[in-house]
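We did not get these values from a lab; they are worked out from the coordinates using the rules stated. Because the structure is a prediction, the values reported are computed rather than measured. Cβ atoms are built from the backbone, for glycine too; each structure is taken alone.
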Structure P
Amino acid sequence: MPVAERLLRTKPTERIVAEGGRGEGGELRRTMSLWQLTLFSVGATLGTGIFVILGQAVPKAGPAVVLSFTLAAVTALLSALSYAELAGTIPVSGSSYSYAYATLGELVAWVCGWCLMLEYAVSVAAVAVGWGEYLNAFLHSLFGVALPDAVTRSPGQDGGVVNVTAIAIVVLATWLLLRGTSESATANAVLVLVKIAVLLFFCAVAFTAFDAGNLDPFVPMGVAGVTAAASQVFFSYIGFDAASTAGEEARNPRRDLPLAIVLSLAVVTAVYVLVALAAVGALPWTDFEEEGAEASLSHIADLAVGATWPGLVVSFGAVVAIASVVLTVLYGQTRILFAMSRDGLVPRVFQRVGRRRVPVANTVIVAAFVSVLAGLVPLGQLAEATSIGTLFAFAIVNVGVLVLRHRRPDLPRGFRVPIFPATPVLGAVMCLLLMAGLGGTTWLAFTLWMLVGLICYFLYGYRHSRLNAEVG
């Protein structure tokens, strides 16, 4: 078979589904309900943008950051509907990597999987960095002390050496994941409920200081500012696809995966818009500063009441709840690598299943990599690098829906994208537009990441691919 045909050879959908759950040394256990899957996606998403990125986006768009969140949500919804269809058709752990393998071929699947490594691993690191900021805010409010900059900031930031706090939360999440999927899902459910309660508390406090004058002018930086902020806050919607990485551990994947994806995005969007409106209404947008913005919600809560206890509550909620983002996104990364390993594209160690029915070595290796990123790279650079990789993967998923509907209209689907083909086409276009709004440095980093990925594929993945080995 010619090389070009090998690179574009697709893996039969029926085979992908049949191999689901199987790893080296055992199988994953189906324990997750619709409720747990929905909270998994909410846990991976809710809090990432509001707790960490909001303060950096407001200076770009002003009060119109509310529109930025809405624009990003519409873009996410278009892709979420495509994810829902493919998750209900190909209910396996590989998420968009597996969908691309079934629709666009091995090379595109590899590129998608490589983007997912950027999306999941880097977003975990970015959130872990924000977690350290809230931990400091909480300790300062409660005890009047703060951890040294040397252990709470990345190198290159004021006084930063190694961000030990970011590494600590990654280690804690890893410990939970190694205990088992059911235990991780239960812990996540508790953390998500705490997170929602804290954000609703923030809204209640901030609206007491709401001043309509703070919203005038509403779009001070113009449409360009709204779009630029939307490109950045799209990072806050990363995670709604987390349920799709649990396809091999869901009890009823064809029915529950699509529902969990759509329900989680609806919850997240409603909370984001409400919190963003409360924040810019309580504090003039010109008072938001990008530096030190990671703990901006605590600051706004304190100003609204004129006391420190509201900020203490928000900081505590963030310290507890942002941990759920680290937990669920780290989980997603390990399951994608599990699927890629099963196809031979990454080493076999990533598919080895331990006695608790979890990929132990996979989890430890991913945690070590994420810890290095979290300890050494600043937040802003991580967030934008994550956005571009995610948008690229989402565009591939939208195209995948179009291709699979054309090639295999007979496949059973637990969900169908409405207004087909307009929805996936528009979803792909919106992803490309948001990618265009990201900076040149981000594009350069993304290009270099893709080049490294292609080198890895041709040096290892292409030579070890199980699909290629079958044709000699």
Structure Q
Amino acid sequence: MTKIDEQVNEYYNKLLKRNAGEPEFHQAVAEVLESLKIVLEKDPHYNDYGLIQRLCEPERQIIFRVPWVSDNNNVHVARGFRVQFNSALGPYKGGLRFHQSVNLGIIKFLGFEQIFKNSLTGLPIGGGKGGSDFNPKGRSEGEIMRFCQSFMTELNRHIGEQVDVPAGDIGVGGREIGYLFGQYRRLNNRHESGVLTGKGLTWGGSLVRTEATGYGVVYFVEEMMKEHGDSLSGAKVIVSGSGNVAIYAIQKAQELGATVVGFSDSSGWVETPNGVDVQLLREVKEVRRARVADYVSAATGATFHADGSIWSLKADVALPCATQNELNGEHAQTLAGNGVRYVAEGANMPSTPEAIEVFRSHGIHFAPGKASNAGGVATSALEMQQNASRDSWTFDYTDSRLNEIMSNIFRRTADTAAEYDHDGDYVVGANIAGFKKVADAMLAQGII
């Protein structure tokens, strides 16, 4: 064991003790630190001035009470979070997640990943994340509005277009962003468009923002496949999930000539050997807010499975787009056995460490979420640019900017992996490329 290994391991053990009970955060940090050992051996100055320790400690962690009243006049109390992790490159930027599983550890894991993802975009945005353990499923419009208003009543004092710019995530779509923005405007008596992204198109939103994460992961896969002499045209693709990211990943993959052979939600998965009717899927999930079984009842040639795993399908490409740690080592072995050659994460950390090791051992080209799903935050930053200039760009222009950003992220990731003698390892490349830009800014700005 080298001196660098000992130093990093010692720090990681201290982090485990200081952040007990936060396994997702531990997992995210461990993956990055493993890559940083490579950097520290070659560029030891990054080990100066407590840089690694400062990078892994949020600048600010905010936890607050969110009381709200249901339609039957019962008072409920949820917990709200905003972790402002690192602002060396710009204002904190990262989504809000409303889901019953949300806790501080999950928000810290998401915020930590956001630092490197935002750095990789090349845009001037720092890393942060937030949310609540409020579950919007099954709640009325009035209940969701009242919750969002209560949440923003506290959050508003911690955000601003030059401070912290939240966006949506799981459970927070255009409806919730609208209620949040309305309350922010009411409390602050000004129309500060740049304080939230994912807004409606008539009041400061950006075209392509809805599609951006799904489109972006496919643009990344397209570049990754080109690098290895392959193409999406004629490929079979598995997409887990059926939310915003999954729907638009399906749409873009099929536009580029692929056949999406399956998608899923928490109730089960759907086998679609002849491809997905995207218009029907959008109607089921976005309009009716129904389950994937409802898609099958209206579609031709689709089969619903309540049991088993979507990862049992045969395909060339797998895009996990649902949630963290959904794809484990056993699933990865199945994918490898069924001929999958490319995996790109559309969700945040959907592949377990065991799954990633299986991909490596089988020569499967794997793109981590901090690189491949950066399209959403990249287009959020483009929305901020439009807000700052009081401008509105066309769909085609914004889409071309997104495609360019994702191509640049792939190139930066691939080139960095090669520079550090890990050619083709996109996990190492993404971690190091994202880290170095933030680290250089932190060193330049002093010990703060």
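If helix-only ellipticity at 222 nm (-39500 (n - 2.57) for each DSSP H run of 4 or more, over all residues; to 500) comes out at -22500 when worked out from the coordinates, which of P, Q was used? Each step should come with its number before you reach the end.
On the way: P: -22500; Q: -14500.
Structure of origin is P.
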Work out FRET efficiency 1/(1 + (r/R0)^6) of positions 91 and 339 (r between Cβ atoms, R0 = 41 Å, to 0.05) for each of structures P, Q, then name the structure with the largest result.
-> P
Of the structures P, Q, the one that 15 was derived from, the read-out being relative contact order in percent (Cα under 8 Å, 6 or more apart) = Q
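Given structures P, Q, which gives the highest value for distance in nm of label points 7 Å out along Cα→Cβ at positions 67 and 235?
Top value of distance in nm of label points 7 Å out along Cα→Cβ at positions 67 and 235, among P, Q, belongs to structure Q.
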Structures P, Q, by volume of the Cα convex hull per residue in Å³: label with the highest value | Q
Origin of the derived value 1.00 (FRET efficiency 1/(1 + (r/R0)^6) of positions 155 and 371 (r between Cβ atoms, R0 = 35 Å, to 0.05); candidates P, Q) | P
